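Heads up, there are several structures right after this.
Only the coordinates and a few stated rules stand behind these numbers; no lab work does. Owing to the predicted nature of the structure, the values given are computational and were not obtained by experimental measurement.
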Structure 1
């Protein structure tokens with residue numbers, strides 16, 4: 001039983017890390033474009049003109065030097081009793097202003113939007129980790145979960 005518990009803990013931690021990396025990469029992909037579910041307001045004309053004056057493309061929201069994008073990090077896995085969890089975050093102070101908005105900046109949420117967009121995939125990742133922890137064979141189980149999920153989606157479309 002102790003071996004099973006250790007394997008479960010390790011697989012669940014791996015699942016949390018994998019899920020955090022997915023959210024991290026998705027959030028990074030939002031920086032610099034409007035092609036995502038965030039429905040961001042267009043940059044103001046004054047902001048676009050300022051960006052051009054400084055040598056940046058006019059309309060790449062949240063992207064100038066890449067510092068904000070590159071600051072998106074993960075911290076996982078963590079354990080609190082039986083609970084396993086992780087964080088996706090930015091330690092760049094500008095992230096808060098962009099995510100939540102200010103009096104003069106409309107919100108352009110990239111972390112929360114990425115987390116919500118990735119939620120179905122995160123559930124699949126964690127389900128695969130759970131079953132792998134209980135039954136072993138991470139790759140076999142994760143493939144089976146993906147196949148089952150894809151089949152269920154196809155059936156739902158029909």
Structure 2
């Protein structure tokens with residue numbers, strides 16, 4: 001019974017950087033790889049108009065639109081927590097199967113690049129909170145090389161990297 005339930009629990013591998021937000025559902029194989037940008041209306045209070053490439057298209061074709069990349073800052077990976085939350089929720093929702101009944105995913109969030117001095121406890125906590133707010137039941141923040149499907153399915157991470165907590 002436990003292995004049956006485990007096989008129903010989605011595992012999402014999320015790599016984020018200022019240039020790309022990559023979400024892979026290990027169970028279904030669905031992959032989303034987009035520019036981490038959000039188009040918001042400048043006329044109303046935080047009205048989201050589009051995500052990823054759609055955000056750029058909207059900005060080029062629509063007046064009163066501002067495009068924000070919440071992962072573009074010279075000192076930290078998260079420059080705007082609210083917009084990062086909206087963006088991550090949107091991409092996680094796209095990666096999950098559409099059904100009335102679904103399990104909360106296990107998420108491995110992999111911030112790419114290591115800032116000088118490493119990530120602070122505050123940044124690590126922000127990564128954990130972002131994944132939790134996007135619906136994750138279990139969150140691991142990973143620092144190291146990219147993980148394979150086998151490593152993610154077995155929940156065994158290589159010793160060449162480390163889990164941040």
Structure 3
């Protein structure tokens with residue numbers, strides 16, 4: 001999730017989350033913030049932004065790594081619950097911990113669907129190419145219901161899990 005030249009908060013997403021200024025945050029988790037992805041080509045796409053200065057997962061002590069990955073799994077559980085309820089084509093959740101575009105520890109949660117074109121639902125999400133980040137899929141007011149549903153699911157799951 002690199003800086004796209006958009007609103008000011010996109011230049012420092014973690015700082016904006018800490019200050020309560022990142023509008024893409026539906027919920028705070030133990031190790032960071034659940035953040036809606038900038039685009040909704042695949043509805044439910046979220047990111048867990050780590051609350052700390054780690055760039056790599058291995059920058060954390062082993063217990064911290066386990067906590068971050070556990071939070072990532074809880075975020076995935078919430079995304080799965082919401083997307084399964086909202087779309088009968090929901091298939092599964094895919095997880096990625098990258099760091100190529102944003103040098104700050106974060107994990108991606110991708111909801112996957114049987115309706116993805118050309119059988120692409122069986123491969124990595126990036127096989128969709130530039131279509132997945134097309135302007136028409138950018139987050140906006142139309143996604144408010146998804147944000148509310150995810151916030152409620154994350155709150156319920158983390159209350160039970162922590």
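From which structure (1, 2, 3) was Rg and Dmax of the Cα atoms in Å, for residues 31-70 alone calculated, if the value obtained is 10.2, 29?
1
Determine which structure produced the value 31 for relative contact order in percent (Cα under 8 Å, 6 or more apart), calculated from the coordinates; the candidates are 1, 2, 3.
It traces back to 1.
To test your reading of the models, identify which of 1, 2, 3 gives 19.5, 65 for Rg and Dmax of the Cα atoms in Å when calculated.
1
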